[in-house]
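S.K.: Structures follow.
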Structure P
Amino acid sequence: MEKTFLGLGEWLERRAQLTPEKIGLIDVESGARLSYRALNERARALAALLSEDYGVGPGERVAVLAHNAPEYLDALFAVALLGAILVPLNWRLTIHELLTIVRDCEPCLLLHDEEHSQRAGELLEALPPVGVMPRLLSFAAFPGEDRRRAARARPFASADGEEPVLILYTSGTTGVPKGALLSHRMITWNAINTQISWGLRDDDITPTFAPFFHAGGLNVLTTPLYHCGGTVVLLRSSDPALILGTIEAERCTVVFAVPTVFQLMLEHPAFATTDLSSLRFCVTGGSSCPLPVIRGYGERGVLLRQGYGLTEVGVNCFSLAPEDALRKAGSVGRPVFHSRARIVDEHDRDVAPGEVGELVLAGPHVCSGYWRRPMETTEAARGGWWHTGDLARCDDEGYYYIVGRKKDLFISGGENVYPAEVEAVLLAHPGVAEAAVVGRPDPRWGEVGLAIVVPRVPGGLRPEELLAFCGERLARYKIPKEIVFAEALPRNAMGKVLKAELRARYVRGEA
């Protein structure tokens, strides 16, 4: 088969041919304003360095531990240009958690910024001395705009775009991280779906502050905008004052954030006086957006549209038309153009309109499965439909609503928290006999963890002790907000913990 597919790594070259002097990236921290010509040169120069000095080639994994920065995007496009696979690492995780991921993906190289230099070294030191150890490369050593080196870059060629370009890790319900394989084909069709269904344009400007280790940071607006020639304004944090100031200063037109960030912006004193007239719309996802937040933006003349997606099937799977943003508040809208959606029962049969079932999706925006996990891939993609694990319903007008999770995961501040992972840590404490974690509503974070713990010795544990124990082994957003002690956990005849009873007793306060 002839290799004609335009891979992600070649997007910048194509944009540099079409609109070379168009500003593609504005870095707020450094003040840099980089054209598509400059972005292409930077990525190609880095690709040549990675290939010539580090032996990076097709299929090799390159991990990165860093905050959002221009160099992060250099790495994304350079690695894609070589046919290699970028593995963004969540800098919120502990060394223990990062080790699990690094051992799984076996990168040949670990990229890092200055802030994470020490942690990157500690991570390598903690790896067992088996196989090929990854080498370290600092952002500070990137070549930048080096025309001579850039000319030596030799992009790989693809016939159909099926080669993976990203591995994004998401913790499974068993507590073991799984790496979703995102191909050039998937990234491309996510961009096409976003442009067609959301109406993205080459004059759109977005502030990007969601971290690049998250699918939302890379694929909600960043890669789709690079596909159509827009501008990304890069921020290092989600500080509401910084975001609002950037929207006004750079005349941003579209904004993505999780509901918590939109609420913080709404509550900030500057919200009432910030010039938001440039905004065409905002989009939120990760969890349900409170109606008062949607209405609050509506009062400022800003459309806040709720979207839906997940790492494995692209982050932009539904679109809510602007005119429906208030009329259908709470809905994620209808499936994007090149996507199919169904709601099925436990036997994968379609449910009737209005009934709740599992949301399954199909289309060219679906991932290639999980890295080195064929059984989990087969289960998730059975019948040609990707089973999301999310419960949904569809009204009589064809609008979809996400009503809950099929599994026990909950979402805190836009981050998935899987109770099994937290429970495994709690059970590792010598004083814990049993543990169960459920999500409870929180006005700021959407949901937070509530841990119900049975001590081995009554009165032998303090909540502070367990929280400190978790703090050494879990990212902050995974640590339970509250720990309560119980004499026993309710279980069914098969020994399974009855979490519905725990939620009724400890979350809703029912006897």
Structure Q
Amino acid sequence: MLVVNSGQMRKVEENIVKNLGVSLRDLMEEAGRVLANEVFDIVGEQGRVVIVSGKGNNGGDGFVAAKVLIERGLRVTSFFLCAENEIEGEANDAFLELKRFMEPKILNQTNLKEFGPALLEADLVIDAIFGTGFKGKIKGFAEKVVERINSANLKVVSADIPSGVEADTGQIHGVCIKATKTVTFIAPKIGLFMYPGADYVGKLVIADLGLPLEAVKEGLARVSLPGDIKNLLPIPPGDIHKKARGKVLVIAGSRGMTGAAVLTANAVLRAGAGLVVLGIPESLNPILEEKLTEVMTLPLPETDVGSLDLAAYKKIIKESKSFDVVVLGPGLSQNASTFSLICKLISDIKSPMVLDADGLNAIINKTHLLTERLQPTVVTPHPGELARLFGVLAQDIQKDRLGYVKRATLEWKTTVVLKGAYSIIGFDDDFSINVTGNWGMATAGTGDILAGFISSFMAQGLDSFEAAVLGTYLHGLAGDIAAEEMTPYCVIARDLINYLPKAMRKILEGV
């Protein structure tokens, strides 16, 4: 499913009307019906709902939802924030249709006192004030209304996008509706996935309104749905042997950071690869052999501080020739000799590679090493790492996450996974926004596991972009299941490995 900006959404609606024979009025009716159904699922048959509509098509969705909820027997109070003669087009049609069922109330400074008691009696508020065309700051009387809604301590369902969020940027310039759930129509808008706006969305429901996928022809990126992920999962033949399931060489760890190596190697195995070898500083070999059962270890020359030394180069190059994928970086440290080793390995390893953590730190001001690689490569930076690679601030990255991923894929010719809330995966002209995961995953070691998952799927035959999309989705889904069972507060990195089987079962069985 494609993710769009406001301009692309207008083109989508034009295409639907012109080529699919569906009118804007039909779209509004369906959007309002879906919105009402989502509300009904929350409040039930005895629910009391307040709806606040603006004068545009977003308000029209609210008018339709009010009518549908009344037909289903709910107690509904409908307010609108303009004069009746300001409601135009399809929204006016929906408004006049609603008047057959109830008398909507104009909400202005004069009768604001009626709004408070209505909220006190309500179970839920529908926000249909501003839609995807909104830009700037909510001002005047509308600002007071939004503040009242937010302070009412009620569940709020927003139509298409929370009022106050800019659809193209996710920026908020004043007050903004804090939604419990947002029901977005036809295609998700990019601002729903960008902070700070994304923090106001609540649970995101994407309603395609029964339209075919070809209704949306152009987008900034896409989101993968469970069916897409199921199609990516590599299913081997019944007579496969371990080496044919994928062989991964992990170069990771240093004194004090053996955990990163253990998490990465175990993640590779749990995601389905058949054979994993972990290359580590030789003095750490006894520790790793104790910690790992199924993973084989490769002791390598080390520095006097217990990190990999440049002298390990020849042995790693020789070993790497028999592996499908090499993971380079987790917990390697920032020792100068280790950095020199990393740079030579990036240049000379002929296998596909996943580069993470200290593997990325080693190439600050040396990103030409990525461009020069001829083999598929995935880099997995968090915003701070990507900022250091580009010589900007992390907040610059966060303000334009998709833009920086596009820049990175263009300049480096690699697959890029920008980690964080709504991770973005990109390669060439293909971009995907990941919708799984939660704040409980903001804990040490989860990035090491992601590198392991992605490398495992690459070794099992997926291309670098597919493996990154699949690995990132399942990584987040495992975290979601763990958080649901334990609360996000209690999630630690290895839980993502332990809950991966449940995540895969959920996808495979559609549960």
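All of the numbers you see were taken from the coordinates with simple rules; none came from a lab. Everything quoted here is computed from the prediction, not taken from an experiment. Cβ atoms are built from the backbone, for glycine too; each structure is taken alone.
S.K.: When you work out mean count of other Cβ atoms within 10 Å over residues 2-9 for each of the structures P, Q, which one comes out largest?
M.R.: Q
S.K.: One of P, Q was used to calculate helix-only ellipticity at 222 nm (-39500 (n - 2.57) for each DSSP H run of 4 or more, over all residues; to 500), giving -13000; which?
M.R.: Label of the originating structure: Q.
S.K.: Which one of P, Q has Cα extents along the principal axes in Å, for residues 226-457 alone, as calculated from the coordinates, equal to 47, 45, 36?
M.R.: Answer by label: Q.
S.K.: On Kirkwood radius over Cα pairs in Å, which of the structures labelled P, Q is highest?
M.R.: Q
S.K.: Moving on to the next point. Say we calculate FRET efficiency 1/(1 + (r/R0)^6) of positions 218 and 274 (r between Cβ atoms, R0 = 41 Å, to 0.05) for every structure; which of P, Q gives the highest result?
M.R.: Going through P, Q one by one, FRET efficiency 1/(1 + (r/R0)^6) of positions 218 and 274 (r between Cβ atoms, R0 = 41 Å, to 0.05) is largest in P.
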